[in-house]
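Take a look at the structures listed below.
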Structure P
Amino acid sequence: MAEYMRLRQICLVAPQLAPVIADISAIMGLDVCYRDGNVAKYGLENALLPVDTILLEVVAPFQPGPGTAAGRFIEKTGGRGGYMAIFACEDPDARGAKANAMGVRTANVITHAPYHGVQLHPRDCRAAFIEFNHTDGSDDILGPYPPAGPDWQKSIRKDTTLSLTEVEMQSPEPEGLAAHWGRIIGIPADGPVVKLPNNTFRFVKGDSEIMSGLTFKVVDKAKVLEAAKARGCAVKGDEFLLSGVTFKLTA
C-alpha cells in the first residue's frame, strides 16, 4: 500500500460535554454524527461533528478529577489546549514503531476491526496526543471510519462552516516543536509549518506547549462571530475561545 498521511480528526476536551457541543453546533453550524460508546471504558463520553472530511471530536470525563487521562489533562492545563491530533495513514503500527525508535512511547493501541489505531504518549509527543490509524477501505477520505459512526458522511454540512484548514500549536520553541512533530508524522517541517495534504499545522511562540487554535473557513464570518457572542464567547477580531482553543475564522 502506498504511504500517505492526512489529518483525520481533532479531539478537544471539556469538563462537561453537552454545553460545548451545543455551542459548537449553534455557532459553527455543525451536526453531531456519532457518540461512541466505546470511550466509556476510559471514563469518558464524546461526540463527533464532521467539518467537511475532518472530524471534530469533544470528549469529557464522566467525573471530574484525575481519574481519567482527560481529567488529568484538564487539571494540568486548566482546560487550555486541544487534546489529540489523529492522522489516517497506511500502517499505524509501522508509523508507531518509527516513533518508538525516536523515543516516543506508545500509550495505547485500539483495534475495532476494520479500524486500528496507535496512540503515542503526549509527554513524548509534546503539546498533545498523536494517534495514527487506518480503516480498511478508508483510502477514500469519504469512506468508512468507525469512530465517527456508520453514516458520518450524511452529517456533513456546509451552509456555515466549509472546512478546517489549520491547526495552531504553541511552544516557547515553535520551530523545535514543528521539527519534532514533523519527524513523528513523517512530513519534514518547513520552519514553523508542517503541511499535510488536507491541513496545515502552524507552530507559534507561546509560554507553554499546547494545541492552541483551529482555523475554519466559513461562509460568513460576521454571522459566525455574532453567533459566538450570542453564546457568551469572548470574541476578539475574527476569533473566539471555545473548549480551550481559539477558533479562528477565514472566508
Structure Q
Amino acid sequence: MGVIRGAIGDATLTSIWVFIISTLRIVATEVALLLGLQPFSLLGLFITTILNTLYVIIISFLGRVLGGASFNPSTSVSFYTAGLRPDSSLASMAVRFPAQAAGGAVGAKALLMVVPPHYKDMLKGPFLKVDLHTGAVAEGVLTFSHNLAVLFVMLRGPKNPFLKVYLLSVTTVALAISGAAFTGPAMNPANAFGWAFVNNKHNTWEQFYVYWICPFVGASLAASIYRFVFMSPIKQKKA
C-alpha cells in the first residue's frame, strides 16, 4: 500500500484501538461486578483477558479491511527489525508513526467526549509514576517482553488464531499489571502519546524518552534476539 494511504489507515486504526482498549478496565470491571466478582480476582482478570482477546480480534479484522494498517509503532519496529515487513522502510515509518500518534490523540479525545463523567477517573492513560530513568528502563523492558512474546506466539505459537490472540492477551495483561506502578504502562507509543496529548504532556522530554525512545530500543532488541535465536539459517553439515 502507498505510504500516504498506509498512514491514513494507521491513523484510523490507531484512533479506534486507543478508543476501545481504553475502555477495557471499565468494561471488565462492570462485567465482573455484574457477575458478583472482584475485578482484580483471578476470575476478574480472566474476564479482562477474554475482553482483550475480543478487542484484538476486532482490531485485527479492521486492520485487514484497511489494507494492513498498524496501530502500534513498537510492533512495527520489531517486525521491521526481524525482517518480516519487506514492504516497510525507515522512510515509510517516518510518515506512518506520526499518523499513528495523531490517531491515538483522536481516539483518546473522542473517548473523553462520550464516556460518562463517573468513569473519567479510570481514563488517565499511561503516565510516569517513578523517576525518569527508572520509568524509561521499565517501559523499555516491558515493550521488549511484549514484542518478544508477539513474535514468538505469532510465528511459532499454536496454529489456532483465537488461542494465539488469547496467549498474547494473557501476556499483555500480566505485563500491564507488572508495569502499573512504573509507567502505566503503554507498550505502545501511539497510545501513550494520545493520552499525553489530551493531558497536555505530549511535548515533553519525558514523553519522548520514556514512551518512544526506550520502547523502540526494547522492540528492536526483542526482534534482534528473536531473529538470532529462531531465524538464523541452519547450516548444513558436510558429509
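Suppose semi-axes √(5λ) of the Cα gyration tensor in Å, for residues 6-85 alone works out to 30, 14, 9; of P, Q, which structure was it derived from?
Here the read-out was taken from Q.
Where does the value 1.7 come from, among P, Q, when distance in nm of label points 7 Å out along Cα→Cβ at positions 30 and 62 is the thing being computed? Could you put the intermediate results ahead of the total?
Numbers: P: 2.6; Q: 1.7.
Working through the options, I get structure Q.
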Self-check item: Ranking P, Q by relative contact order in percent (Cα under 8 Å, 6 or more apart), the structure that comes out highest
Solution: Q
Quiz item: For mean count of other Cβ atoms within 10 Å over residues 118-125, which of the structures P, Q scores highest?
Solution: P
Quiz item: When helix-only ellipticity at 222 nm (-39500 (n - 2.57) for each DSSP H run of 4 or more, over all residues; to 500) is calculated, the result is -6500; to which of the structures P, Q does this value belong?
Solution: P
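Here, each number is a calculation from the coordinates, and none is a lab measurement. Small disclaimer: the values here were computed from a predicted structure and weren't measured. Cβ atoms are built from the backbone, for glycine too; each structure is taken alone.
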